[in-house]
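These are the structures in question, set out in turn.
Derivation of every value follows stated rules applied to the coordinates shown; laboratory data play no part. This one's a predicted model, so the numbers in the text were calculated from it and none came from an experiment. Cβ atoms are built from the backbone, for glycine too; each structure is taken alone.
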Structure P
Amino acid sequence: MLIFKKSIACLFYTSLLCLVACSSAPKDDDAKRAAMCKARYDKADAAFKDGKFGRVKEPLEEILTLCAGTGYMEQAQFLLAEAHFNLEEWIEARGEYGSFILNFPGSPFIETAEFRKAISSFNMEYHTARDEANSTIAMKDFERYLSNYPESPLQDSVNFYRAKLMERFAEREYQTAKLYYRMEEPQAAVIYLKEFLEVYPLSKRRSEAFFLIALCYTELDQFNVAREYLTIAKENPPQDVDLEDFQKDIAKAEKKIAKAEKKFEKRVRKEQEKIRQRKDDKKEMIF
């Protein structure tokens, strides 16, 4: 009986030790994982402060993969976005800032993340002759930032970038109109240019648009209208151009209008003479 009791006691203590060992094993694993995550983050943070942004990405990406629940995810996500931003990897930076905003909306870095996300969008590849999707995305990002932070001290900076984006849109419309003019489609060019002047009243291309409309109306044989637009262009010289060269262009345009008007009048006289001649021929046939 005594032996039996001792066996039960041994079994009880053995089971207890196993339970203690098993319960402590996960804690030990969590502690090791947290230590590993801290070591990786400290390494990345040191490299970032030294300006070695390229060395930051790998340890931070490892943290985002392995360190959920350790308390390092928020810092790692933001620092990774900052690394891409400093490396001017704009697409990647925008993506990481977007993930940070989505995953950590209560972070003290959230406003900075939203602003830099918009800056990243602005700096993504852009060509006037290609799709303007990136500029549209950037404009929406800045508008969202202003909506979320209407009292932000960065409003002047946001308005600066928005004005730049508006000029991009304006340039695209202006170049489209210019293309129609070169393709000898002055009526289509006029439509684009008038819409351009209405939608983008502050564009640096405004004076050039008046000038180009004058040339289009010259091609359309509407010379009085052409002169009106040329006068407006003359009274509003474009920015950052040599004024003397601009005045020479105006003088050339005035001569072009006058020459075109004379040609038109001559053509009209010829047509009228042809009509008169046909009428005379009909009279002779009758008699």
Structure Q
Amino acid sequence: MKPIDPSTKTIPAILTIAGSDCSAGAGLQADLKTFQHFGIHGLTAVTCIVSETANIVRRVDPVDPSLLEDQILLMLDSFPLEVVKTGMLGSAKHVSCVAEIFRSHPHIKLIIDPVMIASTGTSLIEPDAIFTYREKLLPLAHLITPNLPEAETLLGKKIPSVDEMSRAAKFLSEEFGCAVLLKGGHLESKDCTDLLYDGQSEHRFTSPRLAVQASHGTGCTLAAAIAANLAKGRDLTGAVSMAKEYLNDCLKNSYRFVNSSGKVVHALNQGTDFQ
């Protein structure tokens, strides 16, 4: 663990490159909540503005790629960044923009959450962006964190079991030269298993499935928590383990808002100390 220097009050900073969620359950807002919890100074580069709740994605407006580029370059010039996390990028132009910048910063650990489909089932990516992810951005990653539909999109085939997850994670790791955390929450089972392949060995993280209605932003939160723990000096396996504990605690202790139709929206509870 990297201690905070009491003489300068210096703390790690992380840049998240992602979309803005007006309901604050996912995207940049979820990342900032997570960074704050772990004592990290969060920076943002906005890729798009999303009008959404946990129940519906109503509108997505991308920012101009030149504005995205300027945000990222300004943060790189202004802060000592060792870890950067990406979320929703949306278009091939935005993916290319991020890849072109970080090709020149190989010392930075890129944690890439390849956001493609919202919890509501709405597509959040243009079809040609998937090719650009594969060719330009994923080979620069330190870790990628796809869920099953995202991994199936990258592989072009279904992943129906935990055993197939193991083979898929190893294949993706070898193809892109990075560690892979394959999230198995979409499998129908009483437990949820996420599988980490770090290029040499496999680690499985299994926990009981939690019944939380209308949750979204779990993938953002998990990737942000991993990034935060890497920035604080934990190794990859330890960072994933701590992030899983944090996410499970958020879900167990989530608070709820009831809207006019009687549905509930999950949001993060920052009450438990995981410093």
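Data overview
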| read-out | value |
| --- | --- |
| Rg and Dmax of the Cα atoms in Å derived as 36.5, 155 - corresponding label from P, Q | P |
| Comparison of P, Q - label where relative contact order in percent (Cα under 8 Å, 6 or more apart) is highest | Q |
| Highest-scoring label, criterion being FRET efficiency 1/(1 + (r/R0)^6) of positions 104 and 160 (r between Cβ atoms, R0 = 25 Å, to 0.05), among P, Q | P |
| Of the structures P, Q, the one that -11000 was derived from, the read-out being helix-only ellipticity at 222 nm (-39500 (n - 2.57) for each DSSP H run of 4 or more, over all residues; to 500) | Q |
| Structure with the greatest value (metric FRET efficiency 1/(1 + (r/R0)^6) of positions 96 and 240 (r between Cβ atoms, R0 = 35 Å, to 0.05), set P, Q) | Q |
